[in-house]
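No lab work stands behind these numbers, since they all come straight from the coordinates. These figures come from a predicted structure and were not determined experimentally. Cβ atoms are built from the backbone, for glycine too; each structure is taken alone.
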Structure I
Amino acid sequence: MLTNIHDVKDKYDKAAINRWFAKQYNMEDTLTREAYQNKAGT
């Protein structure tokens, strides 16, 4: 079943979605930082 985004735009928790995206971004940033630190340390 396909749904138009305009039909559901007010039916989801915008704050929860923003937190999820922020968490994903922070996790990627942390992994990148750790990878650079590990490479610099070797």
Structure II
Amino acid sequence: MEGTGLGLASVKSIIDAHKGTISVKNDPVTFTITLPKSIS
């Protein structure tokens, strides 16, 4: 595998900007992204 390793950091920044959260579970690897319906 090759890459810059910046993908997840970019995703995290975007999610943070929208007041959301990201979590990860293993076996199988699953990322869960939660975003609010509206920003107050």
Which structure, out of I, II, was distance in nm of label points 7 Å out along Cα→Cβ at positions 6 and 30 derived from, given a value of 4.0?
I
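Given a value of 85 for volume of the Cα convex hull per residue in Å³, calculated from one of I, II, which structure does it belong to?
Structure I accounts for this read-out.
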If helix-only ellipticity at 222 nm (-39500 (n - 2.57) for each DSSP H run of 4 or more, over all residues; to 500) is calculated from each of I, II, which structure is the one that comes out at -8500?
II
